[in-house]
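For reference, the structures are reproduced in the following blocks.
A short reminder: the numbers here are calculations on the coordinates, not readings from a lab. Keep in mind that this is a model prediction, so the values were computed, not measured. Cβ atoms are built from the backbone, for glycine too; each structure is taken alone.
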Structure 1
Amino acid sequence: MVRLPISLGILAVVLAVFLGALDQTVIVTVLPAVVVDLAIPFDQIDRAAWVVSGYLLGYAVALPLMGRLADRRGRRLALSLSLGLFALGSLGCALSPSLLALILSRLVQAAGGGALLPVAIAIVGERYAPDRRLLIIGVIGAVAEAGGVVGPLYGAAIVSVLSWRWIFVLNLPLSIVLLVLAVRDLPRRADPGGPIDFGGAVVLALSLGSFVVGCSHETLAIAGRDVRPILIVLAVGLLAVFFAVELRAQDPIVNLPLLREPAFAAAILGGFVLGGSLIVAMVDVPLYAATILNATPAGGGLLLMRLTALIPIGALLGGLLGQRLGLAVPTGLGFLLSAVGLSQLASLGATPLPAPLWWSLGLTGLGFGVLIAPLTMSSIVAAGDAYAASAASLFTVARLLGMTVGLSVLTAWGLRRFNDLAGVIPLPLPQIGESAAQFQTRIAVYNHALLGVGAEVYHEIFLGAAALSLVGLVAVPLLRAVRPGHPLSSTADSD
């Protein structure tokens with residue numbers, strides 16, 4: 001039996017990760033209440049989606065800087081800033097008088113909440129022996145994923161008895177209690193830790209922010225023109241500027257030589273593939289339930305939970321396997337399990353049997369979870385202690401970018417594919433001399449054909465996600481020699 005004594009302070013850090021993950025998805029089920037309370041006009045309801053997307057944007061923009069801050073200024077200060085920003089953003093959300101104020105507050109909240117995960121992983125790296133880190137990273141990953149699973153249910157429970165604003169009000173005392181417990185257990189850093197490349201952090205944040213917004217499925221129009229393509233081009237240009245800045249920086253926000261390390265490259269590639277495959281399942285399983293199975297929104301959410309509930313279990317399993325067998329085995333297993341599960345989803349058609357449907361969802365979620373600990377650990381092993389939080393942050397950013405790209409491609413391609421297939425089906429227009437019963441029969445035939453088109457589109461989407469998961473197997477050979485506690489990189493200095 002593996003025993004991992006966890007102090008009260010470490011427990012508080014883990015619970016802080018759970019709280020941050022909880023608020024990533026808590027807003028989903030309360031958006032209707034937000035729309036009513038803030039009196040958002042009907043023609044602007046689509047803008048409410050930015051309440052969710054804004055959290056993702058805040059994650060991506062703040063993570064690199066907060067990760068490096070944790071490495072250079074110490075875990076205690078970084079955790080304090082993270083929880084402080086999370087509480088400040090929560091207060092802003094609770095008091096928001098308008099949709100714009102709520103979106104901006106969610107950005108601030110995400111800047112702190114998103115940083116909690118890499119900071120917690122770095123704290124664990126300092127606290128536990130190398131041969132035990134992977135398991136506790138699996139625990140942290142499981143807790144983070146569990147927060148995302150519980151979030152919508154928690155939000156629904158709160159809004160059923162209180163205003164949606166209480167979701168964010170409750171974050172304030174929770175943040176304070178967790179901060180006090182965690183900080184008491186964390187040592188102060190004796191030395192200042194050297195300079196931080198704020199210039200590079202700003203350029204990278206602008207690049208990531210432009211890319212995330214540019215890839216979003218919510219239209220962003222200025223003077224009647226959709227500026228999302230312009231933002232993507234701007235993001236690429238800013239990324240080139242960022243690399244130029246980093247090559248000259250005394251202490252870069254991203255240690256560029258790490259990109260040549262096989263273990264780090266495996267983590268970034270694996271994180272991107274994981275994010276892309278995961279977002280397909282998260283978005284399309286509820287849509288499949290609503291459009292093909294004619295399920296209610298609640299039914300679609302419960303169906304998705306058969307997948308998401310297995311992710312935390314997989315995260316624990318990935319930590320255990322990685323600790324005993326090295327990082328390559330659980331990485332390969334995770335990508336294979338998710339690919340098999342997604343391919344099974346692709347084969348279900350319009351009338352799936354319950355057992356294969358549940359089995360495929362569970363297998364997919366288990367595979368996604370198994371990947372979390374070994375891929376996170378591979379980034380840390382490559383980076384060394386001096387870049388531990390930075391490496392964990394960049395892995396998370398890679399995963400978020402995979403989700404961003406996956407959602408953008410999914411939205412554009414899926415809609416076009418459906419229109420192409422549905423366009424060849426003759427419309428059931430009324431014909432002279434036909435009875436009402438005949439007309440209704442032709443409508444039923446048309447609707448059945450559309451159902452078949454929808455099933456075909458989902459088949460292709462899930463099959464594409466399965467193929468993407470198999471691409472992740474490219475990371476496995478890069479990890480064959482990597483075992484927890486055996487640093488590979490000489491590019492990082494000791495902290």
Structure 2
Amino acid sequence: MSVFPRVSAIKSVEAFRARLTALGLNLPCEDSILPAPESPLARPLDVDGFRAGNRWVIHPMEGWDAEADGKPSELVRRRWLNFGRSGAKWLWGGEAMAVVPEGRANPNQLVIGDSTRDELKRLLNDTVELHRKEFGNADDLLTGFQLTHSGRFCKPYDKKKAEPRIAYHHPVLDPKFGIGAETPVLSDDELKRIRDRFIAAARIAEWCGARFVDVKACHGYLGHELLGARTRPGPYGGSFENRTRFFREIVEGIRASTGIGIGVRISVFDFVPYRPDPERTAGKKMGPGIPEPFPKPYVYGFGVNASDPTAVDLTEAVEFFALLEKLGIRMVNVTAGSPYYNPHIQRPAIFPPSDGYQPPEDPLVGCARQIEATAALKARFPSLVMVGSAYTYLQEYIPHVAQAVVRAGFVDAVGIGRLVLSYPAMPRDVLEKGMMNNKALCRTFSDCTTGPRNGLRSGCYPLDPFYRTIEDYAQLQQIKRAQQAAG
């Protein structure tokens with residue numbers, strides 16, 4: 001169990017600020033939750049000529065509950081309708097949609113293609129129409145689809161069978177995930193075919209009514225891995241120009257064949273993969289995370305510090321953002337790391353998933369790390385419209401911090417992901433009531449990750465009563481009891 005104090009035990013803004021100070025964090029925090037119109041989160045936001053109604057964003061998440069053919073299920077539909085009634089005016093992607101069936105991270109991930117487009121269009125239309133019914137207007141609701149290929153983390157047909165499609169061999173990730181030297185690297189021709197599927201998917205997204213597509217470049221998936229492919233030979237590896245070629249060619253193809261907008265969710269920095277400390281691990285009892293042994297210099301990844309891959313280095317992010325300006329892409333969703341190999345960097349939590357490790361730092365440090373990196377990039381690139389990540393763990397103090405960073409111009413909009421599973425109405429409650437239902441706040445129990453990691457469906461099992469009615473709930477409880485028995 002973590003030694004760090006839980007946010008729920010911090011009973012006032014003053015005590016929260018004191019905890020931040022004790023950690024040496026310079027995270028702004030306002031005194032109270034402000035309703036609309038006083039709240040800076042209520043201000044409209046211009047995004048490429050579109051006027052989004054407020055500064056709340058719903059992040060795309062990876063679903064584990066679509067139909068086997070990649071079409072939306074009733075559980076997917078339920079989740080999207082919650083997005084529509086949330087009160088957020090920017091739905092960034094809905095959830096990750098694989099551009100080819102073999103590019104799925106699990107057999108129940110959404111697929112965007114000719115065989116699924118009618119259902120995806122209906123899903124989006126129903127989400128928008130519910131928003132219109134709830135709020136009287138959906139003309140200020142910005143919607144997009146996130147396009148993805150899971151790369152080395154593909155499990156497209158069997159929940160227990162990895163079928164990795166790697167951009168290059170990685171000396172730490174390969175052994176960590178059982179990828180042998182015999183595993184083939186995606187050829188240049190294969191990458192071109194995948195590129196073309198991204199472009200075709202953007203055409204389908206436009207037909208469905210999405211206003212933009214997110215060409216996903218984060219969290220260790222293919223688009224992100226290619227950005228760090230320094231050791232890959234040929235036109236898609238080595239130099240920064242080559243490592244961004246896949247992304248640039250997708251953008252060029254989308255622009256040539258559609259009028260849809262383009263955004264990117266990007267891991268702006270990355271750390272070396274982590275593992276439980278073997279000196280503090282006994283049986284199934286996980287120790288705190290420590291870096292895996294790694295070669296020096298560490299040149300395997302995007303946005304890594306080659307001499308110290310446990311330190312933030314925004315050098316490549318600055319170079320990539322300059323490229324975005326050159327390409328005329330203004331929508332940027334800022335994130336970091338990967339849930340597969342350093343989850344405390346990507347989504348700070350007090351309780352680890354079943355395949356993770358105990359937090360090596362107070363998770364508030366992880367929140368501040370991403371918020372501060374986003375602020376630094378926003379100061380450098382004020383013309384880009386940036387969405388911030390890593391707010392869920394702030395819990396009771398999400399609005400206090402979110403108001404402060406938006407007011408200060410550190411970020412343009414604030415995104416929430418896991419939190420929406422337990423408390424989809426949070427943006428609405430904040431803006432309409434100036435308060436939250438604290439009992440519904442995500443406490444980062446990580447069941448929404450532990451479940452899928454064990455072949456179960458995604459959802460908030462602790463706080464969403466619906467998920468206690470499905471058969472997966474009993475299985476998850478057994479898994480958790482086994483973890484607790486191990487210590």
Inset, instruction - Identify the structure, out of 1, 2, from whose coordinates P(r) over Cα pairs in 5 Å bins from 0, in percent, for residues 317-380 alone was calculated to give 4, 21, 25, 17, 12, 9, 6, 3, 1. - result: 1
Inset, instruction - Compute relative contact order in percent (Cα under 8 Å, 6 or more apart) for each of 1, 2 and report the one that scores greatest. - result: 1
Legend entry - Read-out helix-only ellipticity at 222 nm (-39500 (n - 2.57) for each DSSP H run of 4 or more, over all residues; to 500), computed value -10500, structure in 1, 2: 2
Legend entry - Value 11.4, 36, calculated as Rg and Dmax of the Cα atoms in Å, for residues 269-308 alone, assigned to which of 1, 2: 1
Inset, instruction - Compute volume of the Cα convex hull per residue in Å³ for each of 1, 2 and report the one that scores greatest. - result: 1
Legend entry - For mean count of other Cβ atoms within 10 Å over residues 77-84 computed as 22.2, the structure of 1, 2 it came from: 1
